[in-house]
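What follows is a set of structures for review.
Read-outs: derived from the displayed coordinates by stated rules, not from any lab. The structure displayed is predicted, hence computed values, not measured ones. Cβ atoms are built from the backbone, for glycine too; each structure is taken alone.
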Structure 1
Amino acid sequence: MASRRPLRWHIAVFLAPALLIYSALMIIPLFGTLTESLMNVTEAGERVFVGLGNFATLFGDALWSDAFWNALGNNTWFFVIHMLVQNPIGILLAAILSTPRLRMAAFYRTAIFIPTVLSFVIVGFVWKLILSPIWGIAPGMLDFIGLKSLFAPWLGKEQYALTTLALISVWQFIGIPMMLIYAALLSIPDEVIEAAEMDGITGASQFWKIKLPLILPSIGIISILTFVGNFNAFDLIYVAQGALAGPDYATDILGTFLYRTFFGFQLQLGDPHMGATIATAMFFIILTGVCVYLFLIQTRLRRYQF
């Protein structure tokens, strides 16, 4: 008779504190938000179940739908800027800093990564000072190199404000993809690099033909982290442009739209049920993006297996 496997009770003991904390801070509030999105309050103050009524209002009522689609479009552009600027530059910096002969590589890595640990309040306030047309240093710096004609109040014009804030966010967080790709490049076995050099594959050709295919999983992880982070963004927009996300809602994203709806702002009263509806919509947008990414990864893995 086969011996019974021992009960590993100690695993549950060590996992229990983390599971309890995570459930209290994440799981329970998540289900609470989902529940609130299905409820509403009547004129008499009675709390009633309305099913998908709040979502019908969000997507069907012009007052709500226009603001929602504007915020979603701005959020999408905010994400696209990060994907097209932050991640490629982060990969390029990691490739340069992983060069064995580069001097002071540790200093450069630290200098690039430092903005990542700064507070959103500091970053937003400092960049507002830099870009101010009245007391900022940006006009003077451009004038010093003869390009003052290119200066504009970028945070005050609708066509520039969102892109400017996205680039500020790129500057702050470019250290994250750089460090993740740098770690992935260092994890490539030396035997692979030596074999490539014996075949005459060096320099940029070695990166494109050997290293890049090996770090594609890390690039995929960075992409999905960028997606989740950008569709949860709020702090920088709020600090730089306020809850109204001006000018004329040109920088309004889902996070600021949720904030104004849930907590209210100025003469607008807070609506927790519609706020929960917006939060639920954000949740499903992020969940859909992650699921699509995982589906594509699994499809790619199956293709290589067969």
Structure 2
Amino acid sequence: MKKIIVALLVIFTLLLTSCGSQETASVDVSTLKGPTAMGLVKLMEDSESGAVNENEYTFTISGSIDEVVAKISKGETDLACIPANLASTLYNKTDGNVNVLAINTLGVIYICENGDSIKSIEDLKGKTIIASGKGATPEYSLNYILEANGIDPASDVNIEWKSEHSECAATLIANEGTIAMLPQPFVTTSTMKGENVRIALDLTEEWNKVTDTSTLITGVIIGNKEFVDNNPDAVDRFLESYEESVTYVNDNNDEAAALIGKFDIFPEEVAKVAIPTCNIVCITGDKMKTKLQGYLEELYNQNPEAVGGELPGDEFYYINK
């Protein structure tokens, strides 16, 4: 009997040792100021007290996408939140040294109006739309939605392209009857400053009305392939914690807005209004692959260079087993 008890104690001790022997992983995360960083804020806050779910994090929030791309290209960051089409471009430029882990932001582009005449996509026919982002995702997304509704972007609407979102917002606020395509947080800033400025159309909703095989996507989380291959458990733990952080942000508007302000992503008072329209998500696995593949295909059909010249293969997508 004593031998049995001793054996059980030894086994129990070994199990405890095994459970406690997992090394804490260090994870460097880079992100941009704006909607793609908002879902991280609860995880960022929790990580200030130490490891979260066996991962220790270092977060870098940049004001320029060039800074993030430089870190990715040099292997100076493990994970990064970046525009969806840029993930594909980097995959092609780095010979496949990038995995996409999750969709973190759906569309944040809206048709706004200083007035009350636009109720549907069809109402845009014959109108002038001011916008920025020519030759980039905003143009491709608008073209796709217009064409899917039988509207020729070249002849049925007049799109006036500006160099900056801020220029579009200022024009919208100052001029009654103006229609503008804007991303968040410029949408919220415009509705707060312009008495009669309103959101007329959510382009994510409009995209979803014309297809069920893809959706409008703003941002994704990517990983350095070497890091992902060598640290799959740390990656899975990150995705678990990130999903919890996203849920917190979407369910706790005021508290999340305070954290968004604290981390200087954008001002708390803007975040309070913007959070519900920023489409912050955590979509992983096969669902992520299906939606992102469909979205990249639509961009590729309009301009292959929008996704780096060719569509990425299956190995681009990280599927958590």
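For FRET efficiency 1/(1 + (r/R0)^6) of positions 51 and 219 (r between Cβ atoms, R0 = 35 Å, to 0.05), find whichever of 1, 2 sits highest and give me its label. Spell out each step's value before the answer.
Details: 1: 0.25; 2: 0.85.
The maximum falls on structure 2.
Using the calculated result -14000 for helix-only ellipticity at 222 nm (-39500 (n - 2.57) for each DSSP H run of 4 or more, over all residues; to 500), pick out the matching structure from 1, 2. Considering all the candidates, the number was obtained from 2.
Using volume of the Cα convex hull per residue in Å³, for residues 27-202 alone as the calculated read-out, with 247 as its value, let me know the right label among 1, 2.
Details: 1: 247; 2: 136.
Comparing all candidates, it corresponds to 1.
Structures 1, 2 were shown, and mean count of other Cβ atoms within 10 Å over residues 131-138 at 13.8 was computed from 1. Ranked by relative contact order in percent (Cα under 8 Å, 6 or more apart), structures 1, 2 are topped by 2, which has the highest value.
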